[in-house]
Structure P
Amino acid sequence: MIVAGFGFRAAATVSSLEDALDLTGHALEVHALATASDKAETPAFAAMAALAGLPVLAIDGDRLRAQDTETQSPDSLAARGTGSVAEAAALAAAGPGARLIAPRVVSADKMATCALAQTAKGDDT
């Protein structure tokens, strides 16, 4: 299973989120979307999930901070205690042994980030 993790600003639009996902190059292979629990029900994110027909996985702060991220954003580190909310959300949602298959990319408008993680081999949950 492939999970798309997202980090985004309050002003992010559905287009911002879709652009970030498209930039990963694997948008059609995604099975679920993940983000920080306090952002999971924001209108733009919920709308994008509904349009894509994908489930949303809300990841709490402790699980985000527990992930080792490939990229390091000083803003994300200061605000959330993780180098990349997108990478941390994707990895946490994909479960133990997950691996990053697309590191954090930033939407053209700089409002959203997306990263992809794949579940451990043989784990299709």
Structure Q
Amino acid sequence: MLWLIIDVVLVIAIIMMLFYPRWNLRRNAKVVENEEFNRLMMTSQILDIREANQYRVKHILGARNIAAAQIDSSLNAISTHKPVLIYENAKPIAAAKVAKKLKKAGVPEIYILKNGLNGWDGKVKEGA
């Protein structure tokens, strides 16, 4: 009987580990495709949450770099009066945590690029 309870608890824990990040992401932000992200760019703040060295190599035109690790110390640089668009290299992983912090800081609209920069088909700036 004890082993059955332990097994049930472990199964529940594994299920939570698999689904909580996705649920948390959708609770704090809307994941959007390229077309909607592009449409929102004119009226929003665009944040590249990758490290600075990746940003210098290539980033979406008009994006500002605030690495995910620095988001806590940079919250006051982000307006709560405009939507925020977030992207990273591929599928949103760090973006979920950043979105949660932005939501707590009072940003009402947060959007995340579904497939990140790797899937972006819009304008980019490439450097060294």
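Quick note: the coordinates plus some simple rules give every number you see, no bench work behind them. Please read these numbers as outputs of a predicted model, since none were measured by experiment. Cβ atoms are built from the backbone, for glycine too; each structure is taken alone.
Annotations for the structure displayed:
- Identity of the structure behind 4.1 (criterion: distance in nm of label points 7 Å out along Cα→Cβ at positions 11 and 35, calculated), options P, Q: Q
- If mean projected area of the Cα convex hull in nm² is computed and equals 9.3, the structure in P, Q: Q
- When distance in nm of label points 7 Å out along Cα→Cβ at positions 43 and 67 is calculated for each of structures P, Q, structure Q comes out greatest.
- In this comparison of P, Q, the computed figure 101 for volume of the Cα convex hull per residue in Å³, for residues 3-74 alone is attributed to P.
- Which entry (P, Q) yields the derived value 33 for relative contact order in percent (Cα under 8 Å, 6 or more apart): Q
- helix-only ellipticity at 222 nm (-39500 (n - 2.57) for each DSSP H run of 4 or more, over all residues; to 500) derived as -9000 - corresponding label from P, Q: P
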